[in-house]
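Right after this note come the structures.
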Structure P
Amino acid sequence: MKKYFYPAIFSKEGEVYNVKFIDFDDVFTYGVGFDDAYYMAQDALYAMLPEYKDRLPKPTFNYMDIKVKDGDFITMVELDPVEHEKKMSSKTVNTTVTMPDWLKNLADMKGINFSKLLQESLKNELNLL
């Protein structure tokens, strides 16, 4: 799956970092400490992806030429939607699979773990391995 890279301006106020993306007028966030602010910036990008869909602006790559206030700095925020989703939700769910009875019986006799096999097959099919 595609990764996204967008520069953001980080402004520190006490322990809090406010974050504003250069290429989006309406995407702001903040965090307590830099690590939290960076994660929240990734989360803000993740949350707005469905809204922008095919209208995503091109990232500003010459962001080092942009002047910012003293104490502020610009950092490129990287978002891997698959990895972000994994961090946000590791909850497991039940799903029903339909197959011929004889196939299930053979798999049971071989001791095949259906959940493990299905997860590995889906990850392979989705190019996540």
Structure Q
Amino acid sequence: MPEFGSAAKALSHAPEIVIFTGAGISAESGIPTYNDPLTGIWASYDLRNMETAKAFRENPPLVWGWYLWRRQQVSKAAPNDAHLAVSRLAKSGYNVSVITQNIDDLHERAGSVDVLHLHGSLHRPAVWLTE
């Protein structure tokens, strides 16, 4: 495994840096991951079945309620040291892009500008077209 100094040296010469993040980075801010057990009214639901176009067609109020709850959870969370470190790297003059599996906006709230959300964003709802 490369030493930290070697990684820092490689980054210092990189013209472009792409950082990939997943649920672990936001878990430190209190955002539950999909593997964490849910509590309250959501404890009896399987999220893999809830976050689908089919679920939305069958029960829109339930799905909208779920996403409202998720947005409320995210709005209470603050970017953590990892989000801030990514942002600081970009502000130090590096061309940094973030590709994240997360649907929260903690990277953006930390100051990152070039963020791609692979699974969409809670703050930009998608429209499912139906036949």
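Derivation of every value follows stated rules applied to the coordinates shown; laboratory data play no part. From a predicted model like this one, the values you see are computed outputs, not experimental measurements. Cβ atoms are built from the backbone, for glycine too; each structure is taken alone.
Work out the source of 43, 16, 11 here, i.e. which of P, Q gives that when semi-axes √(5λ) of the Cα gyration tensor in Å is computed. Structure of origin is P.
Taking FRET efficiency 1/(1 + (r/R0)^6) of positions 24 and 96 (r between Cβ atoms, R0 = 35 Å, to 0.05) for each of P, Q, which is largest?
Max of FRET efficiency 1/(1 + (r/R0)^6) of positions 24 and 96 (r between Cβ atoms, R0 = 35 Å, to 0.05): Q.
When mean count of other Cβ atoms within 10 Å over residues 8-15 is computed for each of P, Q, the one that comes out at 15.1 is P.
To which of P, Q does the computed value 5.0 (distance in nm of label points 7 Å out along Cα→Cβ at positions 32 and 112) belong? Among P, Q, the structure yielding 5.0 for distance in nm of label points 7 Å out along Cα→Cβ at positions 32 and 112 is P.
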